[in-house]
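Just below sit the structures, each encoded as structure tokens.
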Structure P
Amino acid sequence: MFIVLLKFSEQRREAPEYMQRHKDWIKRGFDDGVFLLAGSLHENMGGGILAHNTPLAVLQQRVNEDPFIQHDVVTADIFEVSPSLSDERLNFLLA
């Protein structure tokens, strides 16, 4: 499982220009069964995504396809998490 943090860069003012393509990119992540959760980071810092069911290299490629990344609107940090405990509703993440 991965946590992807997309933090606004100095080019954040260009976000509206690429917003629809960024939203389409997020939708593809959900449609492909890779993204479990996506949302904004508080204080207008950017966004966060919870991803699973993919190798790191493939996720990195997917993140690189985000229009926000391609146009330097955000920078991305990907953190791998190896869950060992969960609420029973999230047990599918332990597999």
Structure Q
Amino acid sequence: MLGIGLTLAMLSTPVFWVPSPHVLPAIEPWLPLVDLNPLHHLLLAWRAVLLGGEPAFLFAGGPWRSIAILAVWSAGALALGHVVFHLGKRRFADEV
């Protein structure tokens, strides 16, 4: 399941393709889902740093929107990790 999930995450992150209806006309219905992908926003931030220029032009809704989406995904990952840790901490001594 992890391999399938990582493959889908890799293919849905626009690393080697541009999420624009001008470049890919069939992508327009999928753009809201691409925008929810936290890796897409992280990739936009790296492109802003590496390519130079004004980073605000790279972000569709502004950089604060991308930071908010990353913060929500980070809080969700923290909560999920916390739950998984507390569910499995009784077995840690047996594994070591």
Exercise. Here percent of Cα pairs over 16 Å apart was calculated and came to 67; which of the structures P, Q was it taken from?
Worked result: Q
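Identify which of structures P, Q gives the largest calculated value of relative contact order in percent (Cα under 8 Å, 6 or more apart).
When relative contact order in percent (Cα under 8 Å, 6 or more apart) is calculated for P, Q, structure P comes out on top.
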Exercise. Between structures P, Q, where is mean count of other Cβ atoms within 10 Å over residues 35-42 highest?
Worked result: Q
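Starting from the value -20000: which structure in P, Q was helix-only ellipticity at 222 nm (-39500 (n - 2.57) for each DSSP H run of 4 or more, over all residues; to 500) calculated from?
Clearly, the read-out refers to Q.
On FRET efficiency 1/(1 + (r/R0)^6) of positions 11 and 75 (r between Cβ atoms, R0 = 25 Å, to 0.05), which of the structures labelled P, Q is highest?
Working: P: 1.00; Q: 0.50.
Largest value of FRET efficiency 1/(1 + (r/R0)^6) of positions 11 and 75 (r between Cβ atoms, R0 = 25 Å, to 0.05): P.
Values in this text are rule-based calculations from the coordinates and carry no lab data. Everything quoted here is computed from the prediction, not taken from an experiment. Cβ atoms are built from the backbone, for glycine too; each structure is taken alone.
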